[in-house]
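The data blocks that follow each hold one structure.
Derivation of every value follows stated rules applied to the coordinates shown; laboratory data play no part. Computed from a prediction, not measured in an experiment: that's the story for all the values here. Cβ atoms are built from the backbone, for glycine too; each structure is taken alone.
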Structure 1
Amino acid sequence: MTSRCRWAMLSVVLALLSGCGETKPVGKGKLLGVSFQTMNNPFFVELNEGLKKVIESHGDTLITLDAQYDSRKQLNDISDLIQQNAAAIFINPVNWEGIKGSLIKAKGKGIPCIIVDAPASDPELVLCTVASDNVQAGRLAAQSLFAAVPNAKVVILDLPINKACLDRVQGFEEELKKHPDAKVLDKQNGKGTTEGGRPVMQDLLGRFPDLNAVFAINDPSALGAISALDAAGKLKGVKVVSVDGSAAAADAIKAGKLLSTSAQFPREIGRIAAEQFYKYLDMQTVEKDIKVKVELVK
């Protein structure tokens, strides 16, 4: 069996292991892999495109794996890439602390890992981290919300195992301190998805009928909250803000259902992350922590 055939078979196997992913036969170039916490979010689709454009321009191939928000699956996917001696692995951690074992294994094999979007708890184990300025994204969301509702009674839909989301909440709460008439009623895990945000919002409405504001850590969970508010006939009395800047969020803003979203630039994150790997190959200096700008969309 030729080397080309072996790599083609590897690509098919990895796609099956991922349950959902993008793959193509690898030719003479290097094999690189990326593991996303989910591909059921336009943000990560865009980030993946940013990676691919740079990697393929160098004649290399990127295999994209979807952890489906399952930290165990992500660890298995990364293990497969390590066994195949991938030239580099880009990781968007499901669990910012639980990824440590995989980073240690990769480092032991001399495989550089680059973290994208959501930082890991052990930055010394990775080549670099490229992520949005998530604290600022939370601040922008809060500024938008409190300008519209100074006496906001807020509920927060968070995702506590994800460091990027923790940082967004941190930025939001820092801004909250400047507004003594506003307060947080509760903070619940919206799981970062529309399906997760909807039932959590339904429960919060039952417990806090006077709530008038929602901060969701991303657009999908905000859309879940909006769905629950709409179904309960309470959407007009509640302002919702979020983070991502997706097309679906832009449509919700136009429809008057979402107040604002702190827009990220996922293709830029992907482009910068891929470029760091090629800087590393060329023995150039790689910046350890790279923050990509965010902008408010309303």
Structure 2
Amino acid sequence: MKGYKGFDKNLRCRGFRFKVGQEYQIEGKIEVCKNGFHFCQRLADINDFYDLKESRICEIEALGDVKAEGSKSVTDRIKIIRELSHTEVLSLANVGKENTGIRNSGNQNSGDQNSGDQNSGNWNSGDRNSGNLNSGNWNSGNQNSGNRNSGDRNSGDRNSGNLNSGDLNSGNLNSGDFCSCNNSAGLFMSKRLSYEAFNKPLTEGEYESIIVSEGFMICKRFSLVRYRVRTKTGKLGDYRHLPYKASWKVFWNSLTFAQRCAVRKMPHFDKAVFEEITGIKL
């Protein structure tokens, strides 16, 4: 079986120095992470254990028994066939072309694990992003599904603020446009005129008591769950997101009992409204 093995700059692994062209054999029962010569069947998986950009990578052949666990395999007899050049490593670690990053299915990425093109950030499905986890295009912020955002987690476009579903906002959490204040659904707003939460009108003080609560801070950590689909050939394909309420279920299950209690203790909390929005029945 052919595979790939990572080494430090001296061609050492776990304190043992190897030589290209040599065969090695070990006694005893092989077991992943305990006994045997470890390798990966896919070169990209080596990055979980060695930095592909910095380490020396060799093509190997497992000549004896092989046992696999996750992305790591182990054998009792191994041959170090040849060392790969940096260009070969990048070519084999990427599905796309002309990437200097690794694990890219898109093209011309300097970042890692991008399915879009020309990204310098990581985990982007859109194109030409310098931030991370963007599905839109031309974003310098992170986790944007909109386009040309310098802020983070915007579903709208061209926002310098964060968490906006509207466009062209310098403030945060706006569904309207051109807002420098926060939490506004209006247009060209510099201050918030009305305050509501859980389908109830509130005073500014009541509204602020929610914003600064521990439960609200926990809820702000929520984001759509991102995953990769497999193609018919078994290879990893494009990134996708779980639906909103399905992502909430995953998020809610990740919280501790104390964190869930903190959410329920938010000022003016209404469990019926919360269930209608998130699908979480309390």
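If you work out relative contact order in percent (Cα under 8 Å, 6 or more apart) for 1, 2, which one comes out largest? Each step should come with its number before you reach the end.
Values: 1: 17; 2: 8.
Across 1, 2, relative contact order in percent (Cα under 8 Å, 6 or more apart) peaks for 1.
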Next item on the list: Match the computed value 0.50 of FRET efficiency 1/(1 + (r/R0)^6) of positions 82 and 242 (r between Cβ atoms, R0 = 35 Å, to 0.05) to one of the structures 1, 2, and report its label.
Entry: 1
Check: One of 1, 2 was used to compute helix-only ellipticity at 222 nm (-39500 (n - 2.57) for each DSSP H run of 4 or more, over all residues; to 500), and the answer was -4500. Which one was it?
Finding: 2
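Say we calculate mean count of other Cβ atoms within 10 Å over residues 106-113 for every structure; which of 1, 2 gives the highest result?
Working: 1: 16.6; 2: 22.0.
Largest value of mean count of other Cβ atoms within 10 Å over residues 106-113: 2.
Of structures 1, 2, which gives 3.0 when distance in nm of label points 7 Å out along Cα→Cβ at positions 202 and 226 is computed from the coordinates?
Details: 1: 2.0; 2: 3.0.
Answer by label: 2.
Out of 1, 2, which one gives 1.05 for Cα Rg over 2.2 N^0.38 Å as computed from the coordinates? Don't skip to the end; give the middle numbers.
Values: 1: 1.05; 2: 1.32.
For Cα Rg over 2.2 N^0.38 Å, the value 1.05 is produced by structure 1.
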